[in-house]
Structure 1
Amino acid sequence: EALDAGILPSRFQGVEEVIVDEAQDLSPIQWHFIDSLVSLLGANLVIIGDDDQCIYRWRHASLETFLNRCRSAELLPLGINFRCPADVVEAAARCIALNEDRIDKDIRPNREDRCSPQVRVFGNAISEGDAIADAIVARNRDEGVHFRHFAVVSRTHSSRVEIERALLERRVPFQILGSNAWARKEIDRIMDFLKAAEGHREWLDCVGRVASELPGIGTRTIKIALGGNPQDLKAAIHELQTRARGARGRNSVSALSRALEEAAVLLSRDSGAQRVSDAAALATNLMFPADSAADEDSGGADSSRSVCDAFMALAKHVRDMREVVDYINQLRYPDAGGREGCVTLSTVHRMKGLQFDHVFVAQTCEGTFPHARAIQSGGIEDERRLWYVGITRTLQSLTISFSETNTFGRETGPSQFIIESGFQIPLGPEEMDGGEDAGLEEILDDSDVSV
């Protein structure tokens, strides 16, 4: 506002040159600020950026403005990559050159060494997660590579669920950059639903929180209906049904009643590996049936539904609610490691600007990376920029992996970006042996994490 009024703050007096780094990420309002400042100063403007790394358009970064500025200015190309081995740079340049909405540049490596990037194929996401964790453990054990030198990159939070599980089972310390999907409200509501169905001591509060997610049931209705402390679940549902206003609210209560009854039957079974997962599916279909509510960290890729799908994938590995609670808490508050540090897990958006000796780019399935919604909406060039950023985080080695059945059990194929980069894809999935690593049951038995 001061600049628009022609008022120049004293701290800028005498400035002759304005230099803006990472200019490809500026929003229109930030460009307006820069233009106003330069105009008042009568200064020269130097903008530094890389249109191939413009990956924040979902938070209003203006690629178009950046490109227009570059095309109308004196250009000094900076095409030399000093970070990555030569073959990684060549692959990244080959892929990103397919984008039409970019400034053509000669991207070339400064380094002459090559790391021979590896592409690994697995039958399912469980095998992929186990293999990545085993590879990290092996290099740490056999070569003394500290955990802090490893990073696992994924397109979304939810697509790396089996990697988190595998690291946890092997007691490999890790950190999650950015927002932790396991701390999201959707996970809390599914846990509330499962506790209510199982008759947890806080079942009444859990029912109230679940009901608040349903259409036609307001907070006032819930407060009145449950405020009298009904003695059991049947009585609570009756009170909600009585107090609900309109057909929409009554239908929601009826759906809640049916879902809780089915979940209670599932959770009462003595065996069945999928019983917790199946009960979680009832909660998901009740509260989050549509693919909506994007996660801010991933540019709209982690919807409520995909986070719930990740929970269901994890739940297939547990026996009962105690294990679910312990598991979720360990994922919410992972071990940060000691002297050797920890493995870094991150989406591509959070990985920008960072570098690691050994990088794994995981779940590079078509529909996951590139994301299905981007394919449908014509955003493939944005996804290709994400790929370019993801594979150029490495200093020494690059491993790309995908599974023929993705994290959520859907059959898929390799990302088109693997092919565009010129990487060789193995003819078939790897056969995985059952390792001798500690299983989840042992990990949870040793855990001292509580709710």
Structure 2
Amino acid sequence: MATPLVHQLSPPAWQRSLAGFGYRQIAPAPVLAPYVQHYWELSLPAGHGLEHRELLHPDGGSSLLFQLQGCLSVDAQPARQGVVFNAAAAKSGALVLEPGVQVFAVRFCPGMGSVFWRAAASDFANELMGLDCAQYLRFDLPAVTEQLQMAADMLARVLLLEAALGKALATSDGAARDLAPALELLRVNRGRQPLPEVLAQSGLGQRQLERLCKRYLGLTAKQYTRLHRVAFARELLKQGAPEPLAEVAYRAGYADQAHFSHDFKAVVGVTPGQYLRRAQARYTLLRVAMPRLFIGLELPATQTQALLALAQPGPGLRWQSAAQLHLTLRFIGELPDAPAAQLAEALHRLQAPAFELRLGGVGYFGSPQRPSILWAGVVAPAPLQALREQIDLLISPWCVADPQRFVPHVTLARCGSECGSLQPFLQAQRGLLLEPWQVTELCLFASDAGPGGSRYSVLARYPVGA
């Protein structure tokens, strides 16, 4: 096998928190890139004094961890004969590192690691094994483990393991790659793309997809989808100024907060609120301040006052202030300064005619029992939809496509868990119809959290119809 193109990957915040333990990541050789995500290594100093714990969040992939020195365990199971095989899992695991431990590991891509083993992934999904997993692998794991122990450094270990993986790949039929397009669609779209669309774009039938998932992934398509919806929610919660939980649930593709909380706890082991508090405590000092961006429309004063007049006191309802009322066209999220500046410049290429917009009707997101957001809708939203599509094209180099159906609205109030039925309000305002206005510009906003809710500031304005 050719020497791999080795390079250091830019680590996210959780990896920067391990920098004191010498955490390193190396990309695979090009021929192995469809199957291997990366290799990583770290060492916990013997004088550290305390064990170190990390959550291993699932993405549908699998891992081989080699205990070069000291002791490690995953979900309270210690490495057996120096190895932990962590197959695709449906929930987060707990990695515990004892002082003095040195770990080298390979992380396989979802469904693709199966080219290196002989059995169906469903035979050992959600299981933890030691050196006894050698019976399932297409290479000599005991020999490789011994060689890794004697290797001089991480690069030498990567070369040794890649040589073994390359030989194993040569004996595989490669059929796992039939599953890759569907898994990639679900991953890129954060599990929010409807399954019929995924099937149509990947060229697979429902039964064929489930059969391939069972054989090569070890999880059902539904389980894999849930992992990525929850992973997207975790990213949103780790932002410097996260949205309210109801908004996070909606953006992650959940119709109600109860379903979101159930799925999140089933995967991560804690509720979204508990995870948010832990993330804020952990990442605050590691965070590089970045704006949370979105593209939207400001409302004229007349329409703003009309919407403010709808507010009614009630338990669990947090009504928006005049400064918070706006219409979101596209949420972007956090971007570093350079990409944010490039995106802002790209929006100057917008070419769209001015159009008339009118707010009318009311509705809510969530379930009747657990509403999350109360909103005012848009009459005849076709021009907004066309504008949104052009924006998506302009910002595509910096933003992943959003598969959720665009529902243009103005958030009137956010609903807490103690919020009662919205039916009296919906019934009273079902005929809501505000005066139309001419849309002549859109704005790039930055959002910051504050004690009274999010604060929005306009970073740039772009003419419409000029």
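Each reported figure results from applying straightforward, stated rules to the coordinates on display, with no laboratory input. Given the structure is predicted, the values throughout are model-derived calculations rather than measurements. Cβ atoms are built from the backbone, for glycine too; each structure is taken alone.
For the reader, a short list of remarks on this structure follows.
- With relative contact order in percent (Cα under 8 Å, 6 or more apart) derived as 24, matching label from 1, 2: 1
- A value of 175 for volume of the Cα convex hull per residue in Å³, for residues 23-158 alone, calculated from one of 1, 2, originates in structure 1.
- Structure from which 2.4 was derived, distance in nm of label points 7 Å out along Cα→Cβ at positions 263 and 391, options 1, 2: 2
- Comparison of 1, 2 - label where FRET efficiency 1/(1 + (r/R0)^6) of positions 71 and 351 (r between Cβ atoms, R0 = 41 Å, to 0.05) is highest: 1
- Source structure of the calculated read-out (helix-only ellipticity at 222 nm (-39500 (n - 2.57) for each DSSP H run of 4 or more, over all residues; to 500), -13000) within 1, 2: 1.
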